[in-house]
Structure I
Amino acid sequence: MDNVKHKFLVLSGKGGVGKSSIAVNLAVWLSMQGKNVGLLDIDIHGPSVPKLLNLEHMHVQAVTNKMIPIVYSDTLKVMSVGFLLRNKTDALIWRGPMKHGVIKQFVTDVFWGDLDYLVVDCPPGTGDEPLSITQLLGQIEGAIIVTTPQQLAVVDVKKCITFCKQLNLPVLGVIENMSGLVCPHCNQHIEVFTGNGGEEMARDFKVSFLGKVPIDPALAHACDIGKPFVDAAYQNLTAEAIRSAFELLLKIEKQVQTDTAVSSAAQKEINVNNKENKSTMRIAIPVTDGKLSAHFGHCEEFALVDVDEQTREIANVTKLLPPAHEPGVLPEWLSEQKADVVIAGGMGQRAQQLFAQNNIKVVVGASDRSPEELVSAYLNNTLETGDNVCDH
């Protein structure tokens, strides 16, 4: 990902709002501006990108342990789990860790080359896939939120903005899709859905509103035949609305980058000034059903507990989905998360050695209590530990 200059996520808390068509048209439009673009479809259970680009017949090849993305044009490369299926109707019945594993492969094991933009089409909701890609991509320029006007969609889509704010992911703007219908016979605008949900939501959350895209039979036909609507062949109000939204998006992104650079410089100065006056320790707890997992490598999530070392009090608790359990992965991942201590029920000797190499202290044999209880006991030197139950 070091060779990717800008990364966009396209999100929606609701299915069926046209999110994938927005992602595809954004990627194609950027490539038409002469940019080198990657389009990554991480909808594991319902990949739409191959159909929207008429690439359903394509299959990924591998060279020297790297997957080669499908080349749509000279400036657009595409990757989707749809290219890995034998049949279009195959169902992937996967839990979170397996989905995280394949998304990680799409990031690290695909030969993307040098890209100006990577556009990621996420599945609906705020679950495993958007959380995994946010953790794996590193710095992300921001998210584009797609909704439709009616409150039934907006209620769910609002959760996406909350998701972004909790992960410190900038929201670049909201697109209100399927916003009315322009009659192809009389050109009269018809309100199919009531309300202005997307515009109101953007105003309520104080994020940019990128515009309204009307329902258009030509757009639906373009999706069915796999021809992007921003293609020069389409010249109507809908195509113009899509292009205008994308042009505004890039202007906002540039402003966000400028604001972020100024903010980062200011924060860096604050951190330097406060370095001697404030120190924190991060304690990682593998958790299953809200309590310490018996074995750290098979937990549901990790609780990262930040402790103010001066006051010896818990300052913050963050919960993250771990990567797929493979030898050596978790010590490196927790090192990236800035963990200083791991409290575990059981852990093999090799894993303990790897944690030591990453300068992470390991405490094993703890009982199945909540992360807060374990950390409090650890800070008060009252943490009771028994035998290390792990035998590998």
Structure II
Amino acid sequence: MRIAIFSNAYLPSISGVVNSIMLFRKGLIAAGHEVHVFAPEYEKYEDEEPYIFRFPALDLSGQLDVSLIVPIKNLIESAVRGVKPALIHSQHPIWMGDLAVSFARALNIPLVFTFHTQYEKYAQHYAPIAPKLAGLITDEVVKRYLRNCQHVVVPTESIREMLAKDYGIERGVSVVPTPVDLVKFQDIQPDKVRVSFGLEGKEVLLFVGRLAREKGLDLLLQAFTLIQEQRPGVRLLLLGRGPYEDALKAKLAKLGFKDFVILAGAVPYEDVPDYYAAADLFVFPSTTETQGLVIIEAMAAGLPVVAVRAPGAVDILAEGGGVLTENKPETFAREVVDILADPGRQRELSDEARRAVQRYSISDAAARMLDAYETAIDSWESRGQQR
């Protein structure tokens, strides 16, 4: 099967969406399929992989970690038609997502869409004025986009339920969790991370993700204040970059946490498993995820998880490996302290995490995605016959 993926972001940018594309692409290619990616170009970056088509874009990666596409269809029309895809898989509801709709119609092929993000919540966080209105507008944009899709892929059962409740989408939906490359977590080296940040002999809490307000970082800092009172030797390691980074540094200075909270910045993806292995506990306060791929990565490293009860985390931790808390600093802090104080429970959660994460292998996830594609094609062909 030939598959065309349309995305607003791809390498060298690193994000949950980019990781998802890379991992599914790896699994589908290994299964004998062609996967062509259409994404914005980045200055001074050349692809080493085949079948990557770059779209003219304004590279803002130095300021915003994005490359803003110029959505002119005829710039890539010959490339898309030359691929002759069986379907188009869109990763976003705007920009490249709009082009995906247009090409799917022009080529008379099904459009599959992955619902990566709770879009209305993100809109409310980033709108400078009238956040509720921004959320409502975004909600309407997503509803209209979903009407163009033959099939929708969601990463968890919770998001399937949300689609039915909030968008009225009950049919043509497949739950396909984003996989993790489990091989990368088999030979991990925590010591070099601990040594580089002076963390020898310390208890380490780890957060991995964009440093953005909607990730719950304010709650995490409030909880860390309470944790520090009971366990002064604990350290918080934040891995990632984002728009909230400067504000976060100011808050850390104000709280006197300069020596207790470490902003490690962004690191090469291949080095990330060592950071998970270097920690004692993974902390995840976000309530806006559809899955939370970093939770799965932490579990692959055998790292127990404390997460706020929210879609994504609820599904991932259903088979063990961590605990869910209320969205309150006091309860979050209490769970962290209780686990750190009980080495036997830490080991038990670590063993659960390693067992539970096996269901997220690349090959299994790719097979499930292929089933979703075949369902979309069958439905499309049946619809054509009915006409």
Structure III
Amino acid sequence: MPPIIGIDLGTTNSVMAYVDYRTGLPRVIPDRRGQALMPSVVSFTPEGPVVGDEATRLLAQESRSTVFSAKRLLGRSYDEAAPELADLPFTVLPGEGTIRLLVGDREVTPPEVSALVLRALGERAAAHFGEPARRAVIAVPAYFDERQRRATREAGRIAGLEVVGLLNEPTAAALAYGLPRRPNGVLAIYDLGGGTFDISLLRVDGSAFEVLATNGHPRLGGDDFDRALVELLLEDIRRSHGTELASERGTMQQLRLAAEAAKVDLSSRPRTAVRISLEGLAYHREIARAEFEDRIDALVKGTLIRCRLALRDAGLVPGDVDEVVLVGGSTRVPLVRRRVEALFGRPAHTRLAADQVVALGAAVHANILEAGRLPVEAAERRTAAVA
């Protein structure tokens, strides 16, 4: 029987991992091309739903039938999610209770969308192990309330998984780095993903965690960095070409995808080029990293404000933090790393891929559960109480 797998069901990308019994180390499960990340995108085509990279390619031309960032909607009502619905190209139906999405000619719920992502991950696991992996630990944000946790479990159930545990993402990150084995101290887990930001302060005491404070923003992440670049491109097109692009959803999705690619490129290069054809306009623009950083500076400062609030709530100052862990693909942005390390006055842990850390830690916890030991149980109860 395959081991219990650990899953990071992400806003932008999802990842899964397991502990290799031969080495005792966690490993991600890649697809056939060796890619660890699966875009958390589902497109509902006439032939049936498609997930991941194939769905991402349909974002521009099939924007009304392609769903992304479903994690933001899990366990939330229409009224609760209303402030962010204007940015979504698909239709969210008003009403009481669980949010419903209109995609093409069918209605689906966020747990049903997330279940398709989990099912695709399960198919990847089955190909890896030669048989289905039926049991999973799914990592969730520390701030998820009981409704959001139930919705996550429901997504697992629909996908045919037995969800043997939900693990808070900060705890997963600490487990991935083996930090419970370090001497007693205070950990800061800075988690900036595609759609959300969380800062968690944990105290390690032996092999147990105590959550001292959490803070964050449920609608701040790499998607907002992309939007900042989209605004830059729109302003430049308006100024240099005298063209006001229509706000047609397909056009906006083309711009968003180009902005996302530029953001990724600027994480490793000082300059990048955007080349795109929009409404008959062949557009080319170079973007310098400094220009990008200027556009997102206020967003990054917003995460640091929440870090300081968490420190205040815990009765700590930055110098009291012994270890800093960066989690989430958006922490690859150099400005983010510089600002976080400057705030806490120490280098951050970056040895593991930031967008795989949570899945690796979930796999470690899954392995602990399989062995019948529950060292993080008390910490999880405490985290739920704080959140």
Parent structure of the calculated result 4.5, given that distance in nm of label points 7 Å out along Cα→Cβ at positions 173 and 325 is the read-out and I, II, III the choices: I
Taking 2.7 as the value of distance in nm of label points 7 Å out along Cα→Cβ at positions 213 and 309 derived from one of the structures shown (I, II, III), identify that structure. II
A value of 4.0 was derived for distance in nm of label points 7 Å out along Cα→Cβ at positions 69 and 349; which structure in I, II, III was it taken from? II
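Where a number appears in this text, it was derived from the coordinates with a stated rule and is not lab data. Nothing here was measured: the structure is a model prediction, and the numbers come from that model. Cβ atoms are built from the backbone, for glycine too; each structure is taken alone.
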